[in-house]
Structure formats: C-alpha cells, structure tokens
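Some structures to go through are shown next.
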Structure I
Amino acid sequence: MLSAETRHNMAIIERKSGKQYRFVMPGPKWDLAMANQALEAIYSEVPANGYVVLSGSNPPGVPVDFTSQLMQKIAGSGAKLIVDISGKALRHLTVNPENPPYLLRMNKPEAEELAGKEMGTVAELAAFARHQVKQGVAEVIILALGAKGSVLAGNGQCWHANAADVAVRSKVGAGDSFVGALTLALSTGQALPAALQKGVAAASAAVMTDATRLCQRQQAEALIDQCPLVRLD
C-alpha cells in the first residue's frame, strides 16, 4: 500500500533533569486511494462483535474524518471502535460527532485545549468527560492524567483509577500499553471499571521500562492492586 518509509519517532532523555523530549516526524504523504485501501484492509480483518483500535496521528493526506469513515465502514460487523487520536482529527471528531466511536481516549492537555481552559482537579476533568459523552462524542470517554491515572465516563457512571507509584524511566509507550490492556480486558468480557484499572496498571508498568519498551504483562498484573478505583458519581 505504501512504497515510502513509514515515519520515524525519536525520544531523547536529558540526563541531568530526567526530562524526556519527543520528536514525531510526519511520515510520507498519503492520497485518498491509500486511505481507502486502509479502510478496506481494516474491514477485512474486523472480528465480528470484537474491537478495533485506531491509534496515533493521521499521516499527511489522510482525511480529517477518517475515524468517522472507519466507524461507518465497520458498523455492520458489530465491532466496537476504540480511538486514541490527536490533532485536527481529534478536534474534528469532537466537533462533528457523526458516526461516533464506542470509546475515545485523550490526554489532559488535549482535553484542556478542547475545553478552552485549564482543568486542575479530577472533578473538573470528570465533568468534562461526562459532558463529552452527553454531546455524543463517544459512548465512553477516557482522560489520561499522567501520574494521576485516568478518568472514565460512560454507561451512566464515572470512575477514576490512580496510577501506581513507580519510578519513571521512560514514558514512551505508556498510552499504547494502556489501550492494549484496556482492550484486552474488554474483549474478555470485563466491565469498564476493571478494564480502566488494568489499563492504568499497564501504563504504570510501561514507564518503568527503558527507552521504547512497552509494559511487561507480569509486572502490569502485579500493579493492578496499586491502582485503586474510585467512583466519582
């Protein structure tokens, strides 16, 4: 489908401060035919009544409403779409919630940009997540709060799962680990609060690993009890 290189990402850690800086390259430009091929390729692999994950930023040239197109494409399969996107595609999805996904995850800075204000407390962020659900943006909204864990709103409930108190070596892959563990839990029939807790535990485990390594399952499972759930409604 693509003849060019896929994009490169770099993460650099400043040894003195421990701060991590990321450089995300745009990658090759897509045309409409490539985007349509991607839709067809995803559809051909969709498990009936399963889960589909769309994660990352759109490559240049991919339509801003790709998420809605994908949701429409898989609608007949009964599969649920889990989305963790950014930039213009995220804003378009929240402003134009047609064909909304089952679940949308975003981080705190993204939520604050959409809200047009800073939200310093878990209660404020939970209120924003509930509002997004009411607006029809997605059935379930998850806000990632970094070291403070994540907030989930949906199905008439709202939960906060604290992150485990661990030594941070690299934050690369924490979000991907979260989404992977969350989706795995949901696919095995676990309820949303339990899936949230497992996602936060996986993200906590991921920051304990070096460079671009993701979480280790054994370590993630050992951290679940250190990520307490609190119901917010």
Structure II
Amino acid sequence: MTDTLTARLWRSIEPIYAAILEHPFLAGLTDGSLPRDSFRFYVVQDAHYLREYAKALAVLAGRAHTEDAVLTLSRHAAGAIEVERSLHDSFFRDFGLSPAEVAATPLAPTTVAYTSYLLAAAHGGSFAEGMAAVLPCYWIYRDVGQELLRRGSPDPLYQRWIATYGGEEFAIVVGEALALMDTAGADIGDAERARVEQRFVTTSRYEWLFWEMGWRQEAWQV
C-alpha cells in the first residue's frame, strides 16, 4: 500500500495529538466539569478565529490549480462562516452575549498568533504549504470530535459542540481536504515536503495552544 503524504504528516504529530486528547479542556467537555466561563471564552475566540480561517481558505481557493480545488475550498470557506454564525450564535444566545459584545471582545494572544500564521502561510510559499497549514484545524477537530462523541458528555451544551465535529457531515468535509492535500503533495520534492511538514506540525501545536488558551482564559499581560 502506498504511503500517502497525509499518512506521513499524521505520524509527525502523533505526540501532539496525544497531548491534545489529554488536555483538561477536552476532559472537562466530556465529564461536564469544564467551567462555563472557559467555554464561553473559547467560543468567542473561536468565532474570531473562524472568520480569519475562512479568509485563509479563500486565499488558497484563489491559488488552487484545478477547478475542483477552487470549488471545494470556496465551499469550505463559506462553510466556516456558516458554522461561525449558526453554532456559535446558538452558544452566544445561551450565554446572553450580543453580536456587538462578541465583536468588541479583543483577540487573545494565541488567536492573533495562530490566525496571523495561517494567513501568512496561505499567501506565501507553495499551495501545498498553505494546505498543510490549514489542514490540522480540519483533521484534528474531526478526530477529537469523534473521540469525544464516543465518550459523550452529561452536559447538553458541551454535547452539542461535540456532535458538530464528531458527525458524518464534518467527516465528509475533512475527507475532501485530505484528498486535496494528497493531490497537492503528489509531485513535490524533498525540500518542499519538509516545509509542508513544518507547516503542519506548527499549526497542530497551535491547536493545542488554542484549547490551552480557552482553559486559562488567556489575556495580554501588558
């Protein structure tokens, strides 16, 4: 069986993914112990993040080499905005947060760093490098969602979040992204492959940091 690029990329982050699964934020989602303030902080930051993530996907759609890739990434960019509006808006209603309050909330340091890195990767380097940068948000959330769905949560609010990312609809979207990554990386050389892996590992680390940010309710220190 051929060893795909995505299979090699996943092996490169196995220790990072293991650390993600052990994070207290995720443990708190499944046992219901996660403080509401931490989850509220996280979903507000995630709303900011998804808007920038959608922009990165739109940039990559403009750089794609095939019509199918353009269509897929454009649809995914629109889908990220739709998730931000529907899922997060329902959480914001639960928390009594208005759109104006969410918009006025400053981006946390990790949100700024992560989204800046994504947009820089989408604009610079090769298309494959840009795809590698956006891929962990797809892939890790799918696998985390499926794992947490198996565990379940006694908290209906947290179960709603888990079901979004652990469901079949999101799995289909992730499968499309993985196929795009393998196609983009099919003919790249060793030097570019190393840069692709570096992008993938870096944003996988940012995924851990994003949950850590929510757990600690990260704020600027100065």
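So here's what we get for this one:
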item: Among I, II, structure where helix-only ellipticity at 222 nm (-39500 (n - 2.57) for each DSSP H run of 4 or more, over all residues; to 500) as derived comes to -27500; result: II
item: Relative contact order in percent (Cα under 8 Å, 6 or more apart) derived as 34 - corresponding label from I, II; result: II
item: Among I, II, which structure scores highest (criterion: mean count of other Cβ atoms within 10 Å over residues 99-106); result: I
item: For mean count of other Cβ atoms within 10 Å over residues 11-18 computed as 13.6, the structure of I, II it came from; result: II
item: Read-out distance in nm of label points 7 Å out along Cα→Cβ at positions 27 and 171, computed value 2.2, structure in I, II; result: I
item: Distance in nm of label points 7 Å out along Cα→Cβ at positions 179 and 211 - structure with the largest value, from I, II; result: II
item: Source structure (of I, II) for mean count of other Cβ atoms within 10 Å over residues 147-154, computed value 23.4; result: I
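No lab work stands behind these numbers, since they all come straight from the coordinates. As the structure is a prediction and not an experimental result, all values here were calculated from the model. Cβ atoms are built from the backbone, for glycine too; each structure is taken alone.
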